[in-house]
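I've put the structures underneath this note.
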Structure I
Amino acid sequence: MEAQFIILRILLYLGLSILAYLIGSIPTAVWYGKAFHNMDVREFGSKNAGATNTFRVLGSKAGTIVFLIDVFKGWTATTLANILYLDDVIWDYHVAEFKILFGTLAVVGHIYPILSGFRGGKGVATSLGLGLCMSPALALVCLLLFFVILILSNYVSLGSIIATLAFPLLMFTREFKPDDSLLIGFGFFAFALVLYTHRKNINRLLNGTENKIYLIPRNEKDNQ
């Protein structure tokens, strides 16, 4: 009986891990663009299947919807860990570990989605969903920082990079909890991942050729 329980527990871990990845793999931008605009956003703009390119190609409404759904993907995958806790499969002090595991798998799924040929987005919105699940107040501060940088610079990439780095750094400003070391570790991992997915953007920022996004377009040429 004990061996069967161990096998079932491993299968549950594996099943939820796969589910977390599949949730992240939902190609929101691609499906939304095809369903409502008869367009594949990966063929236009930066050719990226994320909220920013959707905003640029399909407009602010489409970009906002895609962004919110991508955030929800990260939040949903992260909360899968509660299933293990509520079913007494893991102790409460292991919940944070599995939340970070499942959330990270969703981020990887968003970047490399099996449901759309492994051509996904850059993982920022999905990472925000994980952050909102783990530390809502801190994640909202980082989101606010992102918008401040975006308004001042009009660079989504710069705002994403700085806001992602701010998450683990701001962790040091509060009283530490037992799970904080794991969350800090994830924060720096997410920052490294964002640097990797934004490597072309970083080159364009350094060269002064990065595309700009205007929350309120000044003329018809903005955001094109």
Structure II
Amino acid sequence: MKSFLIIGMGSFGHHLCRCLAQRKCDIMIVDRHEERLEDLLPYVVSAKVGDCTNIEVLRSFGIPEFDACFVCIGSKFQDSLEVTSLLKELGAKKVYSKAGQDLQAKFLLRVGADEVIYPELDAAERIAISESSDNIFNCIELAGEHRIFEIGTRKSWIGKSIRDLNFRSKYNLSILAIQSGSDLNVLPSPDYVFRAEDHPLVLGHINDIEKAIGD
């Protein structure tokens, strides 16, 4: 069972804690304000009130024991920088730090963050992509410009198999699954024949998906 430290229990910290708890992880949460911890007590193994810009406070948590630490401080960016740096100094295995803009991300990476989280930006981008196209219903961001997209089936695909369309070579996209109503066909056979109601889940670069749904 993995263990995690979450510092800063605002909206994002709350959602992250609940999601990790659902996956049966051990979680310690920390915030300066006790009232932000109370509703999460049933989900965590430990909840602390403290100022994590104080290295002695962080040291008392046994930082190297956590599989990852999440810095979810939203109010003071200077605090995020300090806490991120201190966590790495104390031997954190991996540090995820929350940022609201690219400039913040650059500074967080410089002081030691292993990865930067953009919750608001990621949500805005997903909505923009799905709402700006009638053929994209959802997307999950991966590294760089690659995504997993849920797309609609084009009329020209209906009645043809994945093999007939030479899908991978033609579109430079990989089909991970096909959602059809409540059924999910994971890694479908090349002989799978597309139906009008199908929603393929494809992996690829955003430029390739735009070509595929627009050709």
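Readers should treat all values here as calculations from the given coordinates under stated rules, not as data from a laboratory. Everything numeric in this text was worked out from a predicted model, so none of it was measured. Cβ atoms are built from the backbone, for glycine too; each structure is taken alone.
Odds and ends about this structure:
- Of the structures I, II, the one that 21.5, 65 was derived from, the read-out being Rg and Dmax of the Cα atoms in Å: II
- Distance in nm of label points 7 Å out along Cα→Cβ at positions 65 and 201 - structure with the largest value, from I, II: II
- Computed 19 for relative contact order in percent (Cα under 8 Å, 6 or more apart) - originating structure among I, II: I
- Sorting I, II by distance in nm of label points 7 Å out along Cα→Cβ at positions 161 and 185 from high to low puts I first, with the largest value.
- Read-out helix-only ellipticity at 222 nm (-39500 (n - 2.57) for each DSSP H run of 4 or more, over all residues; to 500), computed value -9000, structure in I, II: II
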